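Student: Multiple structures are listed underneath, in structure tokens.
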Structure I
Amino acid sequence: MGVILWLIIGGLAGWIAGNVMRGGGFGILGNIGVGIVGALIGGFLFSLLGLEAGGFIGSLVTATVGAIVLLWVIAKVRSG
């Protein structure tokens, strides 16, 4: 059940981040990939700040913040 929840959170976080940063998603597999990598980045950033988010909503917020940061970095690398 844990892997399915990761995929759901990853897909939602990637879709939200895609809409915030570009105005559109990346397809289901792209959204899941961005969301899962974003969750790792968000977890790292939150731990640096001493923040902790639990539960489904907390995990979704963490993954979304990380995915937005990931997409921002990708956009800066592509434009520079």
Structure II
Amino acid sequence: MTFKAYIDNIQSKTGKSPDDFKELANAKGFAEKGKLKFGVKAGQIVEWLKQDFDLSRGHAMAIYALLKGEKNKNAK
């Protein structure tokens, strides 16, 4: 599955866009200005997204990559 397909599936399931997840991560204290804060681990993001949105590890890791800035251009 491509990164875009993961993001599209996440948006279909949750109704949240990549920008929404950046804002939510900011509000949770995991990110600042949509970028992951230093020291925040993948497991923290996976657990948050599993609890709040029932996302699988693979889908949560796509959001983690988005917050790390690894896939921002492909997610828009």
Structure III
Amino acid sequence: MFNYTLQTVLRPVGVKGFTVPPKRWIVERAFAWLVRHRRLAKDYERLLENSEAVVYIAMIRLMSKRLARGNNI
């Protein structure tokens, strides 16, 4: 149905210790936005389709509020 390409991000060569992969903060920020919605804070839904619908509703609400304020994304 969807045509997605996943690309793994490898550690830089020669670096020791912890490093933050590039673009990781974008994913973590999106998850933080979703967890702010009470229904998504815990796994209340029994069906995957219901969980997916609640995620769509949460993101639609977030984008609607931003558009209403007039802020660009």
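Student: Computing helix-only ellipticity at 222 nm (-39500 (n - 2.57) for each DSSP H run of 4 or more, over all residues; to 500) gives -20000 for which of I, II, III? If you can, show how the numbers build up before the last one.
Tutor: Numbers: I: -30000; II: -20000; III: -16500.
The value was obtained from structure II.
Student: Now for a different question. One of I, II, III was used to calculate Rg and Dmax of the Cα atoms in Å, giving 16.5, 47; which? Intermediate values should be presented prior to the final figure.
Tutor: Values: I: 12.0, 41; II: 10.9, 30; III: 16.5, 47.
Source structure: III.
Read-outs throughout are calculated quantities, based only on the coordinates presented, and are distinct from any laboratory measurement. Please read these numbers as outputs of a predicted model, since none were measured by experiment.
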